[in-house]
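In what follows, structures are represented as structure tokens.
FYI, it's all coordinate maths here, none of it is from the lab. Predicted model only: the values in this text are computed from it and were never measured. Cβ atoms are built from the backbone, for glycine too; each structure is taken alone.
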Structure 1
Amino acid sequence: MRLTGITKGLYDASGLTISKKTSVLENVNFDVREGEVHVLLGENGAGKSTLIKILCGVVPADHGQFEVHGKPAIVHSVREAQKIGIGLVAQELSLCPNLTVYQNILLGREPLRNWLGSIDTKAMKAEALRHLGRLQTEIDVGLEVQQLSIAQQQMVEIAKALSMQARVLILDEPTSALADNQVKKLFEVIRALVAEGVSIIYITHKLGEVFEIGHRVTVLRDGMTVGTKQVADVDGVDELVSMMLGQKLDHVLKRTQAEKGEMALEVEHLHISGVLRDVSLSLRCGEIVGIAGIVGAGRTELVRAIFGADGIDSGSISVFGQRVHRASPAHMIELGVGLIPEDRKRQGVVPMCTVAENVTHVAMPTLARHGWLSKGVRRRVAQRHVAQLDMVVSSVDQEVRYLSGGNQQKVVLSKWLEARSRIFIFDEPTRGIDVGAKAAIYALIDELAGKGAAILLISSELQEVIGLSDRIYVMRAGRMVRQLNREEASGEEILHYAMGAEQVGSLNQ
């Protein structure tokens with residue numbers, strides 16, 4: 001499959017007049033070969049989504065050629081795209097949660113028993129099992145989809161695409177909600193499909209995955225093709241970042257040394273049965289302290305306990321020298337602690353509410369007058385944060401669910417800035433956002449610490465933890481097993497302790 005010279009304009013409708021404003025894609029060339037994984041990279045706004053929509057028949061291109069097996073093809077609808085073998089597994093899965101697995105896989109294409117039109121349920125189940133078998137996945141096809149894990153739902157979505165005879169499968173951020181073991185399983189499935197001759201277009205923000213699963217990689221920037229390369233010829237993550245942003249990684253991820261101030265947070269001998277064991281840590285103003293560890297180490301559980309979202313069995317938490325008794329989120333907020341959670345869509349923002357409503361939500365008691373917070377005040381406060389953090393929004397009245405991941409993260413951060421937080425807990429701050437947005441988040445974290453804020457940082461990306469942190473705690477199985485200074489920290493050293501390569505080390509407190 002090949003696209004040549006694809007151009008797509010962005011149009012603005014005003015009354016009955018439609019005028020071309022800007023170009024979303026300009027002279028883009030892209031092809032995918034039989035039995036390969038072709039990774040498509042680019043920061044938000046680079047044109048990836050528009051290109052995929054053209055491939056899937058959601059929107060037409062203004063100019064350019066579309067070929068399938070060397071022959072010109074015209075794709076005006078999703079159905080036409082499916083007929084020529086293009087399937088999409090979107091980041092937001094499109095399954096019907098209250099229908100069964102087999103009903104989802106064959107939805108709209110149910111086999112019939114006879115001319116009377118009764119559905120052949122037995123044949124549906126057999127067909128669903130056949131396609132799941134191709135994915136080496138055992139799922140009870142009679143279960144409702146809402147009973148499945150995210151990883152299982154993703155397998156059902158892929159099986160659905162394969163049942164439509166998809167020969168080109170587009171996977172959009174397929175690992176964004178998966179644990180490491182689930183990612184490994186997905187990659188095994190992808191390799192098996194490639195061995196069958198299926199072509200994979202793989203979209204990701206996790207640049208390490210390019211080298212693990214990709215054969216070729218194409219980078220888009222500002223709606224244009226920067227280049228296509230064999231993955232084997234790419235000189236590491238640095239080259240990909242440079243292609244995506246036009247600058248090197250060391251210019252994106254940097255830490256400006258700040259003077260350390262008073263003790264902001266002290267955790268001593270924290271214990272939660274079956275979760276945390278004798279955990280202690282400290283954090284000063286102007287300091288960024290990282291917490292590293294593999295999935296299941298207890299990092300998120302620790303910061304939830306610190307924030308008061310989960311109860312503790314024993315141990316103590318002190319904020320600016322004040323011992324916290326019976327911590328709760330409301331009390332911790334009063335003390336100046338803000339949590340930027342791992343799952344921003346469910347816990348960080350209210351997606352159906354506007355930018356202005358989200359930004360002012362926590363600070364409402366201080367902003368309100370006589371118990372009332374006017375829309376005008378909300379808007380003015382939000383506009384100030386939009387300008388300060390360089391958010392890309394149509395207006396502060398835009399619903400947060402329509403923003404990119406990076407801009408949603410900035411909304412969460414604005415909420416805590418407006419609440420006058422002095423301690424910021426970042427749990428996976430750049431998960432699911434592109435490299436450009438990551439650079440902005442890194443700069444904001446560094447700037448906060450430079451102004452005297454205390455930062456506790458959790459990230460599964462070792463490069464982030466090492467690049468931003470002054471000190472790093474390593475967790476394993478609910479315990480702190482090592483503390484490393486910035487100078488001695490390396491990916492190998494962190495993984496050595498995180499994966500239990502040797503006995504628990506000294507914390508060197």
Structure 2
Amino acid sequence: MNEIISDNLSRARNFETELDNKELDRPLFHLTPIVGWMNDPNGFSLFKDKVHLFFQYHPYSTKWGPMHWGHVVTDDFVTWKYLPTALAPDTDYDNFGCFSGTAIEFEDKHILAYTSVKTITEENGNKKEIQNQSICIGDGLNYEKCKFNPVLTEDDLPEGSNKYDFRDPKIWIEDDVFYMAVASRSIDGSGQILIYNSTDLKNWDFVSTIDRCRNRFGKMWECPDLFHLDDCDYLLTSPQEMKSSKPNMYDGFGTIYISGKMNKSDYSFEEKIIESIDLGFDFYAPQTLLNRDGRRIMIAWMQSWENPLFSSSDGFCGMMSFPRELHSKNGRLLQTPVKEIERYYIESTSIHEQKVPDTLTRYDALSSRLMDITFDIKHEGSCSFELRVAADETVFTSIVYSSEDSTVTFDRTKSGLNQTEHNCRTIQLPKLDSRFNLRLLMDKYSIELFINDGEFASTNIIRTPMEIDGIYMKGEGNIEVDIEQHLLGNFKTCPEI
């Protein structure tokens with residue numbers, strides 16, 4: 001397959017192999033691009049005996065640029081092997097880039113659906129980006145763009161749609177029919193999720209608008225994902241221009257899930273619960289796959305559009321969140337790091353029934369920046385509890401629980417970012433009883449926080465120097481804590497392309 005590789009694709013692949021980037025200071029167990037810029041995960045899928053992940057990729061710069069698809073595979077969701085660039089902008093219909101999409105396995109072939117973007121010049125001289133949907137078919141290494149691309153254009157949009165926002169196809173198979181959910185924008189400026197179907201991947205028919213934003217949660221709804229989990233259906237999407245409308249909704253680029261029921265009679269979505277997926281600063285465009293063992297696994301881009309914290313001096317920009325297993329409880333999503341992280345525990349420490357002091361105290365036995373650590377906290381009456389990690393006397397990231405207003409506040413203001421905003425966020429919890437837990441998965445420059453066994457999650461980048469690794473605690477009230485810490489190591493180095 002793909003015996004003739006385009007000049008643009010060949011150039012990207014050669015660039016990857018020629019660059020000497022072995023000494024870059026990468027996270028240990030969060031995926032980064034081998035070089036250049038990374039954003040949205042694409043094509044998170046099973047193919048034959050591997051888990052494949054593609055991603056939005058600009059190899060030539062640590063800045064956003066003409067989009068390619070980077071490509072990696074994994075056996076355990078923890079360590080990844082880099083494969084050559086899968087897609088490059090090399091046709092007239094994707095001359096501006098190969099943008100986000102998804103993938104499925106079908107008849108021993110790997111089917112990719114992506115947004116092909118081209119630029120046109122209007123009569124007044126203004127340049128416009130035209131977003132279409134296209135299909136590629138491959139063998140897990142090389143992918144051929146179908147001769148009948150693009151398969152969906154602005155002519156296929158339903159009446160009342162804005163023709164310039166039409167992207168991020170989610171493809172799946174149901175009863176021998178291909179389905180594709182695509183993000184779009186209606187003429188009122190707000191998002192909508194459309195569904196099309198096909199029997200041959202070439203000819204697609206509009207089925208329905210399964211849900212609409214109606215200017216409730218942001219504007220354009222990007223990167224849709226649909227799945228069934230336990231007894232509930234879920235629609236995931238990433239709204240742009242979010243405005244805080246209720247607790248745990250924040251301004252800017254967000255991620256939400258809508259739980260309810262997909263009505264197969266007319267392919268409409270009956271909404272029941274709408275919540276943020278992640279309450280941190282650095283989590284966007286999540287995708288899920290159904291693993292062969294039945295687990296629903298989710299991964300996202302771990303970075304913020306508003307506040308990128310990597311630069312050209314790092315040699316790369318962007319990383320992925322650590323993959324999470326999803327669970328459903330009364331129509332709400334719970335998230336926990338995939339269990340495969342346990343294979344990389346190298347040393348464990350347990351502390352039981354520790355009284356939390358009322359003055360800030362360092363715990364040298366717990367000092368680390370590479371760990372999976374859980375604090376099981378018990379208290380009587382009202383209390384406050386502060387945990388500082390990646391800390392010394394002046395630099396730290398703070399996590400504060402207040403029983404009085406039932407909140408957890410994540411604050412990286414003093415973590416060494418030298419930023420004046422996007423640093424402090426408060427999470428509103430339901431009223432808790434006398435016990436709750438915090439789990440932190442820490443890599444070199446990130447903290448993924450899971451509250452109460454994954455009822456809430458908060459994903460955040462920190463740029464604290466690695467030598468600052470202290471853990472401090474203090475509390476007000478009668479507080480006792482059990483701590484389970486697992487240091488992490490022995491990660492396989494990703495083979496070069």
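Using distance in nm of label points 7 Å out along Cα→Cβ at positions 272 and 448 for the comparison, can you identify which of 1, 2 gives the largest number? Don't jump to the answer; show the numbers that get you there.
Working: 1: 2.0; 2: 2.7.
Top value of distance in nm of label points 7 Å out along Cα→Cβ at positions 272 and 448 goes to structure 2.
Taking percent of Cα pairs over 37 Å apart as the criterion, which structure among 1, 2 has the greatest value?
Working: 1: 37; 2: 28.
Of structures 1, 2, the maximum of percent of Cα pairs over 37 Å apart occurs in 1.
One of 1, 2 was used to compute helix-only ellipticity at 222 nm (-39500 (n - 2.57) for each DSSP H run of 4 or more, over all residues; to 500), and the answer was -500. Which one was it?
On the way: 1: -9500; 2: -500.
Clearly, the read-out refers to 2.
Assuming 4.6 is distance in nm of label points 7 Å out along Cα→Cβ at positions 128 and 488 as calculated from a single structure, say which of 1, 2 it is. If you can, show how the numbers build up before the last one.
Values: 1: 5.6; 2: 4.6.
Here the read-out was taken from 2.
Compare Cα Rg over 2.2 N^0.38 Å, for residues 64-135 alone across structures 1, 2 and report the one with the greatest value. Write down the numbers at each step before the final one.
On the way: 1: 1.41; 2: 1.36.
Comparing 1, 2, the top value of Cα Rg over 2.2 N^0.38 Å, for residues 64-135 alone belongs to 1.
Looking just at mean projected area of the Cα convex hull in nm², for residues 48-319 alone, which of the labels 1, 2 belongs to the structure with the highest value? Walk me through the numbers before you get to the answer.
Values: 1: 20.3; 2: 15.4.
The structure with the largest value is 1.
Thinking of 1, 2, which structure, once FRET efficiency 1/(1 + (r/R0)^6) of positions 88 and 120 (r between Cβ atoms, R0 = 30 Å, to 0.05) is computed, gives back 0.90?
Values: 1: 0.65; 2: 0.90.
Traced to structure 2.
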